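Given below, in the form of structure tokens, are the structures.
Readers should treat all values here as calculations from the given coordinates under stated rules, not as data from a laboratory. Only a predicted model underlies this, so the values are computations on that prediction, with no experimental measurement involved. Cβ atoms are built from the backbone, for glycine too; each structure is taken alone.
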Structure P
Amino acid sequence: MTLSDPDFDYLMTTVTEAGALEILPRFRNLAAGDVAEKASAIDLVTEADLLAERHITAALKVRFPGALVVGEEAYEADRSVVSALADADLAFVIDPVDGTLNFASGLPVFGTILAVVAKGETIAGIIHDPVLGDTVTAMRGAGTYQRRREGQVSRLAVASAVPLREMVGSISWGHMDEPDRSRISANMAKVRMAFSLNCSAYEYWLGASGKIHFTGHAKLMPWDHLAGVLVHQEAGGFAAKFDGTPYRPGETTGGIISASDEESWRIIRREIVGA
């Protein structure tokens with residue numbers, strides 16, 4: 001299945017409108033009651049998350065009335081929706097504010113993510129920065145593009161492969177359990193520079209645009225990764241779970257690495273993830 005150009009334009013407009021109407025007005029403008037903890041003090045939800053997800057969900061149901069819609073915040077009410085992704089004829093996966101901790105802290109490193117899934121395959125992805133107004137988009141088999149607020153469109157490509165000691169990348173070891181946490185954080189000293197933005201949207205954006213050589217995550221919630229993995233792959237990159245198998249909709253465990261090419265992936269898997 002492929003999306004028509006009008007349908008894809010509708011999705012981009014929907015995501016952009018949610019940013020302008022529900023997210024930006026609340027950035028650096030949240031009252032104490034607008035922020036709540038979910039699983040921990042660093043796992044937050046804000047009014048912007050909830051209202052942006054509702055805005056996008058409502059628009060999707062108008063245009064695609066029979067589709068499954070999986071939102072990060074709606075998942076808290078019905079966790080069965082994630083497993084349903086594997087078999088859905090058409091599904092949309094929303095992360096209204098990826099990087100909520102950054103957003104709630106007033107740090108402009110967050111984004112809205114929308115993935116389109118058909119019969120167990122991600123066929124399109126959108127990552128939007130409400131602050132800059134820029135959007136990265138990908139459709140399976142058609143490449144990855146950055147669309148600036150002013151209208152310029154450019155095709156993106158991952159960085160060329162380099163030796164491990166010259167790599168710059170991001171692995172979210174802070175969200176890992178022991179012993180992986182200590183082992184992987186220590187191994188990051190083998191690369192030129194390592195960091196974590198606590199924002200999958202920007203980490204995949206940086207990878208797809210050739211600014212970093214790899215990303216890695218242990219937690220595989222679909223709203224964090226489906227669109228980003230496609231964006232990175234369509235820019236020429238290679239991605240697989242820690243065990244080397246492809247990452248597919250509906251999977252939530254097993255970790256994932258995205259790298260410039262398959263050999264770079266193998267190096268990161270062996271030298272950084274280890275075990």
Structure Q
Amino acid sequence: MKIVHSFWSKPSLVGVSSLEKVHGGWPHPKYHYMGWALSCLTFKKHYNDVQLVTDSKGKEMLIDTFNLPYTSVAVELNKINHYPEKLWALGKLYAYKIQDTPFIHVDGDIFIWKRFNSSLEKSELIGQHLDNEENHYHTSMHHLEKNNISIPQELKDDFAILKRFNSTNAGILGGKNIDFFQEYVDRAFHFVDKNLEKVNNKINGSSFAIIYEQYMFSALARKWDIEINHLIQYNDTGIMHLSDFFNRYLSKKYVHLLAKTKSSLECYHEMEMQLLTEHPDYHERICSFFD
């Protein structure tokens with residue numbers, strides 16, 4: 001199984017109106033690149049093939065400047081630079097689209113201390129966990145409809161049947177069903193392109209992203225009756241706080257500094273300490289760059 005990172009630098013360098021993705025959500029670019037380094041290096045300990053999909057600026061920073069040990073680098077994301085930076089999840093979608101063998105895409109703020117289990121790796125479709133809290137999906141859908149975003153019929157049909165969103169979190173996303181990913185990404189981009197002229201300062205990029213990336217993925221899997229195997233099950237979520245670095249001592253050995261946790265002093269400080277302890281050379285390289 002190969003691991004894929006994607007880094008579309010435009011959202012993190014230009015930033016969005018809400019500042020949610022400036023420096024990838026970290027409080028300073030130093031921590032942003034430390035996070036990328038620790039994520040790459042922890043996955044390289046457990047997987048032989050860790051690939052990067054990025055743009056020219058991303059390659060300049062992650063490869064040419066910090067020399068992160070990716071197995072291969074694909075400079076593909078310049079092709080989406082005509083999209084507004086608030087559509088930050090499009091970099092991930094494009095990375096899914098260009099895969100032609102089984103893969104697991106992981107966000108750059110995820111860290112592991114053991115390999116994923118083989119049953120997960122062999123799955124048709126893979127996700128991080130099923131979102132139990134659906135308020136943000138309801139809020140996001142209302143926000144989009146209020147701003148005249150046209151919602152695809154397959155999403156309307158899915159909600160009409162289930163009366164809930166039942167959506168997979170895309171901290172990790174992948175699987176061996178490559179045909180599914182080709183169709184899913186095409187439909188997600190069609191959804192975005194159809195509404196592109198309406199993506200203005202009023203549209204919240206993250207609210208749009210969880211619908212065109214996460215809900216679209218989940219709804220299409222149900223539509224085509226393809227099971228999604230989640231790394232974290234319902235009974236795990238109550239006892240496992242994803243952003244807690246103590247998780248490295250628990251069974252999952254998995255940390256995800258999702259959303260606003262990256263701006264928490266406790267979280268980004270612990271991430272830095274992990275990099276300093278496990279890979280002091282990379283820590284020094286990044287600190288020296290920003291001195």
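Brief remarks on what is shown
- Between structures P, Q, the greatest calculated value of FRET efficiency 1/(1 + (r/R0)^6) of positions 85 and 101 (r between Cβ atoms, R0 = 25 Å, to 0.05) is seen in P.
- Which of P, Q leads on relative contact order in percent (Cα under 8 Å, 6 or more apart), largest value: Q
- Here mean count of other Cβ atoms within 10 Å over residues 5-12 was derived from just one of the structures P, Q, and that gives 24.5; the source is Q.
- Mean count of other Cβ atoms within 10 Å over residues 45-52 from the coordinates reads 22.4; which among P, Q: P
- Computed -11500 for helix-only ellipticity at 222 nm (-39500 (n - 2.57) for each DSSP H run of 4 or more, over all residues; to 500) - originating structure among P, Q: Q
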